[in-house]
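Presented below are the structures under discussion, each in the form of structure tokens.
Values in this text are rule-based calculations from the coordinates and carry no lab data. Since the structure is predicted, the reported quantities are computational estimates derived from the model, not experimental observations. Cβ atoms are built from the backbone, for glycine too; each structure is taken alone.
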Structure P
Amino acid sequence: MSDSALQLTKRELQQLVLAPRFWAIAIALALVVGIAGPFGTFASLQILPRLAYWFAITVVTFLIATAFTGYLARLTGGSGTMMPVRFAVIGFLAGLPVTLFVALVNSILFDRTGDFGNEILTLLPYICPIAAVIAYLYAQFGYSKSGSGGEAAKAENRRPILLDRLPAGKRGRLSHLTVQDHYVEVTTDRGSELVLMRMADAIRETDGINGLQIHRSHWVALDAVTGAHRQEGRLFLAMHDGTRLPVSRSRMDEVRGAGLV
């Protein structure tokens, strides 16, 4: 499980770094904060060094917090009404490595290497609570929409045709498909429904979702996978709803290539 959580977190970071939107937001935020110059940086740094400082702080601290929060969230698992509280706790903990990084940069940049401990104590009351609030709000309002790897946002822009075959109340975020006799059981975050069709046709109608067939009887949406484990020599993927799906030997290379194990 821990190995899978690490792989999924790496994949999430790779997708984030390659996303133009991430860099656009980082640049915009760095410009706003850099021009304002909070925490004494307005007086201690000229405009260009100040912008560079806040750009580096913005990008690196966000990546650290994302990696730390994503990894711990996958390790602890779970969902439901307590998820925002769990994310808030994880976010608070993620503030610790962020604080260490910012304190180290400040100590070197502003020649405070002899005061590193006090720098940490000064920053902790600000960074950890802010990280906790951001993580709480993310879990409360953004987690179900954004998913682990950001693929759900793409899915909203290209809604899979397969969802039109489901009752209106079950047309949610696609999780996985499973063959049941002559039917395909379509599972979303709003429930499951049997649809009379072939698996190949069902997979074709998932266009718009970043997914993978892991077995002749199972297909998964990558952002719905929460982990992986072995049992009696067989590999299983764990889904958001707690379902465990087997991976066939013939699909192992594809599953590894997707960063699921």
Structure Q
Amino acid sequence: MLSSLNTGISGLEAFQGQLTSVGNNIANSNTVGYKSSRTTFEDTFSQTLEASSNGSSGVQVGTGVATSATESNFTQGSFQSGLDSDLAVDGTGFFVVRNSTTGEEFATRAGNFHLDSQNYLVTETGERVQGSTDGTTKGDLKLDPADGTTRTSYSIGQDGKITVKLSDGTSADRGQILLQNFNTPQALQKVGNNLYSGLVQAGPLGGAGAAGAAAPGTQGLGSIRSGVLESSNVDLPSEFVNMITAQRGFQANARVITTSDEILQEIVGLKR
């Protein structure tokens, strides 16, 4: 069988994967905090047909292409107006949230938070936002007044500090939101609901090399903007160009397969 058949099939599979990635980016062009991804290719093993006697590589024929990686683009998205409880990271870093049932921690850039029935600051799917209430210990953030006074409103500063206004006209500090940076953010794995998890879990988000949660504006972390959301960083014009490129690549590899089939048909017909 002609090796070009297998080469063409590998091209079809690679460009189909790229089309899937492009389609996912376009579908999430309005998803809060979404980071676009790109597909990169690599050549596969080359078959040596004739060894060289002069030290060169000899006669080699490639055997196709493979998908090397699907990488996330963590550039900053634009900001859009949101609710008073919405937050966005302006710069480097991720919010850290925790599943209160399993204890598993996740990272996210989506700051569409709200208070649940128990006054915990949570995501849309109920994960609790992590911060510090004593300046050192990381944990769930609960915004109810400690003395039982009624809370009328709350605000969050650029440094992540939460100030609660009380019914008696006073205010109280209810902790500080912490941000998380990673040595290798490309190792983060998308798990749905705008959440990222570590690819290798040696600890909380361990595979990405968690640098340790810290206050916004410190250790190279960005600041927090209140009342806005970070939009998706998908560039639609670029995605449509990538889609056309992938489509033409798919068509070209399909032509390789049909041409190889025609050649095989001619070879079979030689015996007539």
- Message: Comparing distance in nm of label points 7 Å out along Cα→Cβ at positions 71 and 247 across P, Q, which structure shows the greatest value?
- Response: Q
- Query: If you work out relative contact order in percent (Cα under 8 Å, 6 or more apart) for P, Q, which one comes out largest?
  - Reply: Q
- Item | mean count of other Cβ atoms within 10 Å over residues 31-38 - highest-scoring structure of P, Q | Q
- Query: From which structure (P, Q) was mean count of other Cβ atoms within 10 Å over residues 15-22 calculated, if the value obtained is 12.6?
  - Reply: P
- Assign the value 62, calculated as percent of Cα pairs over 15 Å apart, for residues 39-86 alone, to the correct structure from P, Q. P
- The value 1.8 for distance in nm of label points 7 Å out along Cα→Cβ at positions 159 and 191, derived from one of P, Q, belongs to structure P
- Message: Taking Cα Rg over 2.2 N^0.38 Å, for residues 103-166 alone as the criterion, which structure among P, Q has the greatest value?
- Response: P
- Note on the structure: Value 71, 39, 34, calculated as Cα extents along the principal axes in Å from one of P, Q, is from structure P
- Note on the structure: Comparing P, Q on distance in nm of label points 7 Å out along Cα→Cβ at positions 63 and 231, the highest sits with Q
- Task: Assign the value 10.5, calculated as Kirkwood radius over Cα pairs in Å, for residues 175-222 alone, to the correct structure from P, Q.
- Result: P
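Which one of P, Q has helix-only ellipticity at 222 nm (-39500 (n - 2.57) for each DSSP H run of 4 or more, over all residues; to 500), as calculated from the coordinates, equal to -8000?
Here the read-out was taken from Q.
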